[in-house]
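What follows is calculated from the coordinates using simple rules that are stated; it is not laboratory data. Computed from a predicted model, the values in this text were never measured in an experiment. Cβ atoms are built from the backbone, for glycine too; each structure is taken alone.
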Structure 1
Amino acid sequence: MLILASQSQARKSLLLGAGFSFDTVAADIDERAVESAAQLGGADAAGVAVVLAEAKARNVAATRPSATVIAADQTLALDDTLLHKPASLAEARQQLWALRGRTHLLHAGVALAVSGQVVWSAVETAELTLREFSEAECDAVLAAEGDAALGSVGGYRLEGPSIRLFESLRGDYFTILGLPLLPLLGALRQYAADAFDKRSK
């Protein structure tokens, strides 16, 4: 059995697009506590993304040890500041305005658990730059996004109207959507080849 330890629609779509059949189970962890512990241990933003992905994989694998579990998480670093999913559209607007005209790094961590143990993890990074948009443009994009903007770190979705606020992107598109797909496929072939026999028909 293949399990995606996430309720992210983008991650679901990527796995479905790759032809996999899987169940989804949300991990039950305190993300901020895990993040704080990782930072106290010296982890940078990329390292925090990996630690979070591994924690989610272990959490779900603990209750389903016979399953192959895929878990992922993202961190957004604006200089030395980590941004998180906004709690409201007003907070999303604040985050977008802080990112306006600046370049930030989006780190996507991914982990694979087999037989109850994390056997592999990795992180990929993308560099994104927002243009100098106006307040009216920002408000129009958030109105078009609605609550969907609250499901993504930074308050934007590149697969949605938010793309209108961007000037440039450098990095793997799968990474930007939150699931470094090519490294993951390699890990599945190495550690869980049977998962490829359970692809959707």
Structure 2
Amino acid sequence: MEKVVLKAKKRTEFSKSYLTKLRNSGSVPGVFYLRTTDPIAIEVPENSINQFVFTSETHLIDLKLDDGSEFECILKDTQFDPVTDKVIHFDLLGIIRGEKIQLEVPVLFTGNPVGVREGGVLNELVHKLEIECLPRNIPENVTIDISNLKIGDSIQVKDVTVENFEILNAPESVIVSIASPKGAKESEDVSAAEIKEPEVISKGKEKEE
């Protein structure tokens, strides 16, 4: 997995007015957590943190603080502005070699499903999976081949085979599915109604006789 440097400044101001000013100036507040130390409040340029948020891959982060300290970590949590979708806060989790960690990893779908070629609709229901593993085994993403999915087929968490890490999502959770075209379903409903109606009329006539 690629390791990317993130330079950050320690943050000593915590007031709401300062955080608003910070965000308006193009920076984002965050917190670095490590089990063996106290949390460290930090701030980084918005474009610096965006590279770890808006991506289809997971990265190891080499966090370098302005006091010269350096930590290896991952992006653990992100908060977004409900209107603009901009990152307004983030949490970094420090890594301790030899200890397992839990984190979210992006899902990458590959292949052109048979069902889509036949007119079906692809529903990507899960875009990130929660996993647990040792730091050295963190995958960039969880790749799922959907080439053989037909209309009506789906892939659940329990169907995904992985190595060196464990998926923590519920086994029955549906990750992706191929649904029938909406028009086809409506057509089937209409056909069923047309078949049923003559039967009701026929029974009515028999009673009259």
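helix-only ellipticity at 222 nm (-39500 (n - 2.57) for each DSSP H run of 4 or more, over all residues; to 500) was computed and gave -7000; which structure, 1, 2, did it come from? Working through the options, I get structure 2.
Figure out for me which of the structures 1, 2 the number 5.7 belongs to, where distance in nm of label points 7 Å out along Cα→Cβ at positions 10 and 178 was derived from the coordinates. Source structure: 2.
With mean count of other Cβ atoms within 10 Å over residues 26-33 coming out at 19.4, pick the structure among 1, 2 it was computed from. Going through each structure in turn, the value belongs to 2.
Work out the source of 25.4 here, i.e. which of 1, 2 gives that when mean count of other Cβ atoms within 10 Å over residues 50-57 is computed. Could the numbers behind the result be given before it?
Values: 1: 25.4; 2: 13.2.
That value comes from structure 1.
Structures 1, 2 were shown, and distance in nm of label points 7 Å out along Cα→Cβ at positions 122 and 146 at 0.5 was computed from 2.
Highest-scoring entry among 1, 2, by distance in nm of label points 7 Å out along Cα→Cβ at positions 106 and 130, is 2. Computed over structures 1, 2, relative contact order in percent (Cα under 8 Å, 6 or more apart) reaches its largest value in 1.
Taking mean count of other Cβ atoms within 10 Å over residues 2-9 as the criterion, the largest value within structures 1, 2 is that of 1. Looking across 1, 2, the calculation of distance in nm of label points 7 Å out along Cα→Cβ at positions 18 and 90 that yields 2.1 traces back to 2. Quick check on the output: 0.98 is Rg/Rh (Cα atoms, Kirkwood Rh), derived from one of 1, 2. Which one produced it? That value comes from structure 1.
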